[in-house]
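Nothing in this text is a laboratory measurement; each read-out follows from the coordinates by a stated rule. Treat the numbers as computed from the prediction; the structure is a model and nothing was measured. Cβ atoms are built from the backbone, for glycine too; each structure is taken alone.
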Structure P
Amino acid sequence: MSRNIIVLVLGAGMVGVSVAWHLARRGHDVTLVDRRAPGLETSFGNAGIIQREAVRPYPFPRDLGTLLRVLPNREVDIRYRPTGMVGAAGPLLQYWINSGGARYERIVNEWASLIMRCQDAHAPMIEASGAEALVRKGGWLELYRTRKALDERLVEAKENHERFGVEYEVLDAQALYAKEPHLAEGLVGAIHWTQPWMVADPGGLVQAYAANFEALGGHVMQASVEEVHQVGTGWRVTTSEGALEAQQVVVAMGPWSGELLSRLGLEAPLFVKRGYHMHYSAEGEARLNHWVMDAERGFLLEPMRAGIRLTTGAELADLDAPPQYKQLAAAEKVARKLFPLGKRRDAQPWKGARPCMPDMKPVIGAAPGKEGLWLAFGHGHQGFTLGPATGELLAQMMDGETPAVDMTPFRLDRF
């Protein structure tokens, strides 16, 4: 049996939920569809930071020293599988090309136009959903083991402050250990990024936003998407729970968006960076007061509701390749030397995939040549941060308004 609706949003991660929320608040009849409940895929497993400081997308390493370091495939911050590298060879080559020089600087300006809106977009959603208890303000700490690495990072931090209003404090070793006395000795200092907001349960925040979306009159349907067809001036979506007909469809399926679009004759050069996490107790009376990143090793520790979450760097692999926990094990080994982690709390590690594009920017806007089809995916490491801003901007575009940001750089046909 078919049911006629106005807008159908496919994907219930932070991006899809945020798009649905903004459309519902504008009075649209919206149904949100995902095979799982909201916030249980990629949005569940991230570091839980709304990253106002992240005005530069992660470039691919281009210097010979870093490439030689990564090549043996034993590092904590990045690992790869040869099959995954071959399968994404084209997008990865473009990613490498875009990671330096004038190309990268242009991308930074375009990317930053989104990041600078992230907290203004999250704030009304947090308030409307009553999720203030999940959000902690005050920033996070980027830890350094060598003065050289810290000084190099401070050059970039100073430039980001001047260009994009990024705020930070420099902590020497004494100031760092005053804030985090249970960290191991040997750190030379840290950068305290003071603007970001930390979320004690990232999946819980998405679920709170989804619940408020329903309170606004939206509908959530748990079903897998099987087929999408353009029918006349509208769309028909076949799901495991029946067919839906809509005037407009939004594809916000994260790493699964590319495969769906290919069936519609649209090519999106999407690839994934996978990641893992595990929760731990703390030994004895040890306490971690802040979200901390070991900048020279490439992992984060975050004191969350479920325990201290350890999140790994990136794994370049096929989306559906079986999990491989060596990267997590390597991160855990180093993390235990940094902070007295106790026992693992999860039955098994979590695995997820970040949807990435070759120019590090998301795809946001109308699908070329497909009236009524809209796109919102490819946010890389920052879907959790940028979901609400994406929802706000896409809703403006769908309602025929001039968006608050120039969205030309985020069109799919830029490729």
Structure Q
Amino acid sequence: MTPATRLYPKVALFAAVLASAGIPLYIHLPSFAASELGIDLATLGGVLITIRLIDLIQDPVLGWLVDRYAPQRLRLSQIGLAGLALGFLMLFVLPAPIAPLPWLMAALIVVFTSYSLLHILFYGQGVTLAGGSQPHAHLKLAGWREAGLLGGVLIAASAPQILITLGRDAPYREFGLLLVTLIALAALSTRALWVGPAGHPVTRRKLNLRQLWAPAPMWLLLIGLINALPVALSSTLFIFFVEDRLQLPNLTGPFLLLFFLSAGLAAPFWAMAAKRWGARQVLVPAMTLAIFSFGWAAVLEPGSTWGFTIVCLASGAALAADMVILPALFAASLARFELPEGIGFGLWSFAAKVALAVAAAVALPALQAAGYSPAAQNGVEALNALGLAYAVVPSLLKLIAIFLLLATPRQMLYPESLQSTRT
């Protein structure tokens, strides 16, 4: 076992904490904002798109900062973790000293800025830990990283529902305290991640912004953005779909657990499959599986417990392939062209968050305009609109992502190392 691979369990732990400010936050924000703060869906959508406009400038700047102060990555990670803990305290634990809407915006800005810094640091450091431009090494690290991310998503996505099911008086407050505790544990136990694989400090890499516009990383970034939109939509609308379309509110927590458990178990198998058969040969079937699962969800009737169980298993497994293979391809592309990984993953982080924000900013007001209201008596047209947004639109977006992947020139997928070992 190399010095770098000994750090992979710490990679998984840090990833689990980082995951709490990603998809789970978008899963719970609509319900939390409506029930605890009295903020409607259209207003929340506007808040999220406004914050993403801040990211338009912020994420590339944070990427530059990570590259500029590469030897200070440990200190930057501590600042990011402290900011993430503060943001969760503001959002879920501390009473708002001002009106709920501006306090929510302030809390989300702190959370998302800290998350951006940590995300860019973490994925950029993965290039260093993997040691070179061979995607086999990046896939191995990605297997640990994405398994940790999915484990963190599993905990963060299901914890509030579990607390609500247990009848806790302040489930979101306890959820916030749980997140802060996990962040503190990660800060104490993952310090070794922020040095080079041989135990030496990370050196500053010369910035070359022009190289970022090389065809390979930009094309992969486009695929990553389009491919992130379906899961962003389904994540944002998951709770609404289960509670109002399927009329199974008591099973929201178990369904979330099942979805992310399926993804976590599938992640290492997708990594091994990509090493053996190649990235494209694995990603296309995985994306096709996602389309079939979304299509199945679109025709489910209220009370379809077993039908949606199959959807959770299939779509969770399909998600794992996206999370493991695409970031590994992008990391290998950055290393291959000797690009600044901080700015590179600043753009990758921005693309992922744009997908989540666009999903919320477009879908939530559109559903409200169609007459849908959470946890209310909704008519047939409103519930049909919910099913369309949750299942049909993601399927169409997945088809576009598959087309882009099939149109990708072979050399952009770095064939000398990520193609089938059996050729």
Structure R
Amino acid sequence: MVDVLVTNGPWLIGIAAVFGFLMAWGIGANDVANAMGTSVGSNAITIKQAIIIAMIFEFAGAYLAGGEVTSTIRKGIIDSAYFIDSPELLVYGMISALLAAGIWLIVASALGWPVSTTHSIVGAIVGFAAVGVGTDAVAWGKVGGIVGSWVVTPAISGFIAFMIFQSVQKLIFNTDNPLENAKRYVPFYMALAGFVMSLVTIKKGLKHVGLHFTNFEAYALAVVLAVLVGIGGMLAIKRLKMDSKADRQTQFGNVEKVFAILMVVTACCMAFAHGSNDVANAIGPLAAVVSVVESGGQINNTAPLVWWILPLGAIGIVMGLAIFGQRVMQTIGKNITHLTPSRGFAAELAAASTVVIASGTGLPISTTQTLVGAVLGVGMARGIAAINIGVVRNIVVSWVVTLPAGAGLSIMFFFMIKGIFN
């Protein structure tokens, strides 16, 4: 059956590229909107600014750091040994998985549901492999791990966000002179954000540009950058014209202005981390199709990236966000709990920290669930009444539906594509 790949090769690659672009579009509409939702929801930046930031940093993250994950999701979820005799099934499957996950993400985005792009593509891959090839082809332990991450990831990021926000309350807001204390402590929060962020960049981004650091060098460099960010923050805050004799309400407003600056930094960080982490969901299956077709049916564990694949994914993500991202931004930024810049900062820093922890351990986490968990953590710090339970319930239901929805669509498309090409 390898002749199918030879005769229809260009067609298969073309179709995979279109569906890969659709999937990247869905990631932009759904996931990037999460990364930016807290900044927009807390009014730290406008939607237009969010789109510009996301364009630059998502693109940079996807382009510089997106190569690493391309193999892990592919290798981990299904066993490629089952496809050696019929590589065309893997090609049809990956194409149908991209289409299925892309459609589900666009539906979810239209409804304003922040779902996980990672789990959409995983569900789709599991679906075609289990039904089209055999249940043995799926590494069910890995799938179980992903289901487990629905609880673990939001819990970790929620806890970190809760702690960060509580510390902000104690050190700044609940004091006699919030403004002076903000000037004193915010540079430390900036440095912390700088540290987490540079760690993501160094560990995930730079090694694809050919720069390799040992763990010690990476941490040392991150500490240096954190100190610089902190000093820069101190100078920036000094330049803000604010009256520390003003009444508390005015002081609170001024403190939030300081955190708004921080939000812009964390928004850039989240966009970069997200681009490097999640572009693989669109380009992994696409790279698999290209490598199987071009090698005449050989299945390798890692797929080398052809030059046009990363830009295709990166452009798709940016366009999806710009054209379709507003509804999910609304859900995350406004509907779960009322966010101010300080709360949004705590949520984003917690989410970024969780992403660092997870990418260090190679878990296929969902940035969406990390961020929703973090926003919930900040809401919990103000008491359960501060959280819109109805919205949270819908979000959780949409997470549970994601795996079966991706799987069901993917099985349907798999048999259609198989029927067309065989």
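Output the label of whichever structure in P, Q, R has the greatest value of mean count of other Cβ atoms within 10 Å over residues 23-30.
R
Among P, Q, R, considering only mean count of other Cβ atoms within 10 Å over residues 159-166, which has the greatest calculated value?
By mean count of other Cβ atoms within 10 Å over residues 159-166, the leading structure of P, Q, R is R.
The value 66, 43, 43 for Cα extents along the principal axes in Å was derived from one model only; which of P, Q, R is it?
Of the structures listed, the value fits P.
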